[in-house]
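Once you scroll down, you'll see the structures, which are given as structure tokens.
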Structure P
Amino acid sequence: MKDKVRMVVFIVILGSIFTTTLVAVDNYTAPIIARNEELKRKASILKAFVIPYKEEEIEQIFLENVTVKGEDEKSYYVSQDGTIAFLFTGSGLWGPIKGALAMNQDMKTISRVEIIYQEETPGLGSRIIEEAFLNRFKDKTFAPHLKMLPEGQAKGNDEIDGITGATMSSEALIAILNDQYEQFSVMISGE
């Protein structure tokens, strides 16, 4: 009986030590993680605006070149040349896709798409982050929305060539962009 009591006391003490350690580590790392996420967000917006920067200068360059408008999740960004960008997020085939969409001043023409995070299949769906695919969006317009066609068939200003072998991931990204564009264009035009 004494051994069982000792074992229970030992487990309670050990559990308390581990719990305290985990809480302390979480409290210590939470602000660091939040800061890194903020820097990643700012870097993505700068990339979407095609504003060059060095890692150690992200804060200063962002402050000098970008104006933040809106609030929290409905924030959008305006560069010095009037280009407008917003962050988007939605469901891909296997997980969330997050990125930034930069639009010309007309709020219809895409300037650039930047993918921040995705969980698509490596080598297939993950090809949505490749520069060659993202460049297909440049100068395309939401008229009234983007359409994906099989690779090599896009001719119109609102048509995007999909990626062979990654059709569902390409379609998911375009659906996310269409949905988020609709929400943000209404919000931005209302201001």
Structure Q
Amino acid sequence: MKILFLVPLIAISFLFNQKDKDKPTINWMTIEEAYELQRTADEPKKILVDLYTDWCGWCKVMDKKTFTHPYIIKLVNKNYYPVKLNAEQKEPITIGENTFEFRKSASGRGGMNEFAYLIGKVQNKPPSFPTIIYLDENFKNLSPVPGYMTPEKIEPILKYFAEDYHKTTKWPTYQKTFKSKIKKEAVEK
């Protein structure tokens, strides 16, 4: 009798897992992998770093709502080497000849990896979470963008850096002229 009950349960579980495997996802990698790809590629991409912590609630919401949106997935995978970086990871990060260590905070509670601090700080203040950092094709920091981002909010930023508008157009001007594909999709539905 137990077997008769388990067979349909296993089949349903398999179908749900199969359905999730068919969904597109962002091709997350480590910062070391992105650095190597950028260094060795014939046509390197920019790097997008999702700087998060395990305790950050808005980071988890962004993972579920923003980084699962089909258009955002497409934009990120096409234009960036996407990196997930836990700011509080204890393992050292090695970029080229440089190794970045975890440093405890002055209070002795918590801490942050030196690399996460360097790329995520805004005006010499420690990063908040989540923060999305955009690095150019030469590993130069274009901008850390702190805070929770909906798909509609991150879309123009992704395109601004991916399509090199940052080289010719100030952000406020770009924002005024930006046409969202996400908003257009929502209206057409």
Structure R
Amino acid sequence: MSDHRFHGNVERLRSPERLAVLQVDRVLDWSLEGIAARSALDVGTGSGIFADLLARRGLTVAGVDVNPDMIALARRYLPQARFEVAPAEALPFPDASFDLVFFGLVLHEADDALKMLQEARRVCRHRVAILEWPLDAGETEEGPPMEERLPLEQVQELARGAGFAGMETLRLTQVVVYRLVL
């Protein structure tokens, strides 16, 4: 079980200031660009902020998290979605269940990042998108300590190891988004 798991103030995660730092509209626009997505899985959903934002765009959403308290909170914010207590390394969905599989600031917390991406690829029909804190941004008030952040090369290696054909990168002010090519 990961000791990198979030234990802070959940309301801070949903604050307008934090969402502005994350540039969530740009992140989701780019994650969905070029695909006709009708469904999405939010892996490591936490309080369900990305699931909520995807649902507001008209997608049918589901979410998984290993923390039952977070799943209960996500259900409170988004009762129409399907939320499951489950590790990202063992997703409780059939193959090709979702148009988009989205990781919102969770890959760096993985116990087994390769298995996590293999599972994402298995349940994905069109695209896997990963939002992360970049290693080269320097220490910031937001995000995990530098030693927990993943270098671009490591994300590329994980994507290749999980069977993805390639990876595209969008660097924003304080975050980076990776689109994995099936």
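Derivation of every value follows stated rules applied to the coordinates shown; laboratory data play no part. Everything quoted here is computed from the prediction, not taken from an experiment. Cβ atoms are built from the backbone, for glycine too; each structure is taken alone.
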### If distance in nm of label points 7 Å out along Cα→Cβ at positions 142 and 166 is computed and equals 2.9, the structure in P, Q, R
R
### Message
Say we calculate relative contact order in percent (Cα under 8 Å, 6 or more apart) for every structure; which of P, Q, R gives the highest result?
### Response
Q
#### Entry: Kirkwood radius over Cα pairs in Å from the coordinates reads 18.5; which among P, Q, R
Q
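Compare distance in nm of label points 7 Å out along Cα→Cβ at positions 110 and 174 across structures P, Q, R and report the one with the greatest value. Numbers along the way, then the final one.
On the way: P: 0.9; Q: 3.0; R: 2.5.
Answer by largest value of distance in nm of label points 7 Å out along Cα→Cβ at positions 110 and 174: Q.
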